[in-house]
Each structure stands twice: as C-alpha cells, then as structure tokens.
1. If FRET efficiency 1/(1 + (r/R0)^6) of positions 111 and 135 (r between Cβ atoms, R0 = 30 Å, to 0.05) computes to 0.65, which of I, II did it come from?
2. Figure out for me which of the structures I, II the number 16.2, 51 belongs to, where Rg and Dmax of the Cα atoms in Å was derived from the coordinates.
3. Identify the structure, out of I, II, from whose coordinates Rg and Dmax of the Cα atoms in Å, for residues 39-126 alone was calculated to give 14.5, 40.
4. Among I, II, considering only relative contact order in percent (Cα under 8 Å, 6 or more apart), which has the greatest calculated value?
5. Work out which structure the value -4000 belongs to, where helix-only ellipticity at 222 nm (-39500 (n - 2.57) for each DSSP H run of 4 or more, over all residues; to 500) was derived from one of I, II.
6. For distance in nm of label points 7 Å out along Cα→Cβ at positions 23 and 159, find whichever of I, II sits highest and give me its label.
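Laboratory data are not the source of any read-out in this text; all were calculated from the coordinates shown. Keep in mind that what you see is a predicted model, and the values were worked out from it rather than measured. Cβ atoms are built from the backbone, for glycine too; each structure is taken alone.
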Structure I
Amino acid sequence: MVNRGRWVKYKAKESPGGQDLYIMQTLTHKGLQNTAGAMYRCSDLFVPIIKVQIDPVPGRPDAMMAALTGRNIHIQTKDGVRTERPDRVGKTGWTPRRFTYGGRKFVWKQEGMSTNSMKESLFEVEKEWPKPGSKTGKIENKTVARKLMWSERPSLLNKYYILHFAGGLDQFFMEYLLASQLARQVAEWQTS
C-alpha cells in the first residue's frame, strides 16, 4: 500500500477573510512527523521564498509529544540557512528559542503561562549568558524592551491567529518571522 500523503496549507492573510498574502505548505503522511515546508508569496506560487526544515523527534512519538517537543528549526532564505535553537532541545516547550539575523541576536519567548503554540513574542537580545548551575543548557538574557513580533488568538474556537509586527521592520525579516511561526504549525500537524 502506498502512503501518498496530502498537502496542508497555512495561509497568511492581511485580515481574517481578507486577501491571501503568503502560503506555507507541507506534504503530510499518515503517522509520520512533518519536518519540512515551503513558504510562497501568493503573487508567485511557483517559487518558494523560504524553506523550512524541522528536526524530527527521535523514534515514533505520538502527535501530542511531537507537538510539544522543542527542536531546531532550519530556515532557508535567499541569504542562506539560519537555525533557531531552543535552549533545551528535545524537552517539552519550544521557547526560549534563539537565532541570529543580520548579525544581531533574537529570542522567542513564551507569553505568560500560556500553552498556546503560537503565543510567542520576539525580542532582540542585548546580552546573554549561561544560567549559573544549569545542567540542561538554560540561558539567561537581557532583551530590548520593545517586542518586534507577538501573537494573539481571539479564542480557542477561532482558527485564526493574529500576528503583530512592530513598525519599521524590513520586509524580508518580517517574512522570515512569519515562516518561523508557520514552521511551528507545520511541526505540530501530524495525521493519525
């Protein structure tokens, strides 16, 4: 029996019900983790602008374990590949997750006590250091107070997430951040 899979598409719109701006798609296979996706501008659906690769969870975890386990996300843009690394790879939770862009350091942080998969905020890092006494690789940091990107979900019944970007961000950086957030959704989707 051939497992052909099916395509899953995540759309980024200018507003709920509005015009599609970007699409992230992945080919899913029954019982397997999703570890790759491609993001396209809707104005050019034939050339991916960003490709993502997510490290798989070792073994054959159930869908919930795969969704909750933090791992590296490799994001390929025209400028090369950047890797977002959680402080504790292979442990529950995706944040804090760190990366470098344009020679500057950034960190995704969880907002409050939410377990919502997209309730993350992005900050620029001024300084970081290993947490004293940590045996699991935790890192402490001082960040710039201004959020660069954050998200909200009006309700658990709502299928839309609302992503907010701070003013003045470069378009390519905004696309990178959008791909990062959509990569998390790709990693969390698993067909049973």
Structure II
Amino acid sequence: MISSRDLALITVFAVLTFVFMLLIGQIPELVTGIPGISYVFTIVYAINQTVARLMYEGRRWRIFAQGLLVSLLGFSFILTWNRPLGMATILNAFIVDVVFNSVYGFFKQKNKLLWWAILSQVYYWPTHSLWIVVFGSLFFYPFEFIMEQWFIPIMSVMLPIMIIEGIAGGYIGYKIYRRVEKLA
C-alpha cells in the first residue's frame, strides 16, 4: 500500500515535472521553431527525477506512478503532447521502476547511491527517445518520417548533450537529496 507521504511525493514531483514541461519543454521550441531544442534543458528534468527517485527509497511502483501521472497531465493539458511521447514516458518509467528499484538495495548497502542516480538518468534519457521512435513508428507515423524528420537530425546532436546533462543532473539531484535527508 502506498503511504500518504509517498502519494504526496508522487503528486508533487509529477506536477513539478509537468510545470517544467510547460515552461522549459514547450516555450523554447515555440519561440525558436527548432524541434528538439528542449533537450538542451534535460538537466532540469534530471535533477527533479533524481531527487524524486531517491526520495522513494527503492519502493516499488512510485516511479511508474509518477510517470503515469505526468503522462495523464500531458494528455489532458498540453495540446502538443503527442501519443508516442506519453506512451514512451509510461513505458520508460515502468522499466526504470522495475530494473533500478530492483538494484537500489545493493547500491544503498554499498553506499553508492550517487552511481545509482547517475546510471538511472543516463539510461532514462536516451532510451526515452528510442521508445518515442518505436511507438511513433508502430502506431502513428511512418518509420522513415520519424527517422528523417526527428530522430537522426535531433538525436545526432542532442544525444551527447542528454548524456552529459543526465550525469550532471544525477549528481546535482543526489547532492540536493543529501541536503534534504540531513534536514529530515
């Protein structure tokens, strides 16, 4: 059973991610007209997700519930939120929840939660984009369209940026978590 504390954490971090999506994820692309420019701000999402994942302390289904709530908010309120993006968010949250929460205890026991946080972010961002390609080509768009218009031109430039920002976001998020942990 999910405690009221965990439910509050899931809601707060999902709404915070949604607000970041509105302000940081949508505005740069609308202003510049450059598709994928919002990947430059991956660090903001990575910090938010790292703090959330560490605060869940390896308990099962919290990350998945947060991803599901973010997708539901996106489907409900963002007109440009597309179905492949929402489906990729849900599936990737499920995989991160199952895989990374399974090894959370090992990393915590060895006092290596920083590595757990960084690895989860480095996994999440590149695979999130791959899932968008998979869902988009299976259900919504021709595969060639996605590869030519979105994946190859955007990901060839943004993949190194997403990995570097995932590492930095995991590190900063871990430091924020340690401060919050000391306060509690």
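1. On the way: I: 0.65; II: 0.20.
Derived from the structure labelled I.
2. On the way: I: 16.6, 54; II: 16.2, 51.
Source structure for this number: II.
3. Details: I: 14.5, 40; II: 13.3, 45.
This value belongs to structure I.
4. Details: I: 19; II: 29.
Top value of relative contact order in percent (Cα under 8 Å, 6 or more apart) goes to structure II.
5. On the way: I: -4000; II: -24500.
Working through the options, I get structure I.
6. On the way: I: 1.5; II: 3.2.
Of structures I, II, the maximum of distance in nm of label points 7 Å out along Cα→Cβ at positions 23 and 159 occurs in II.
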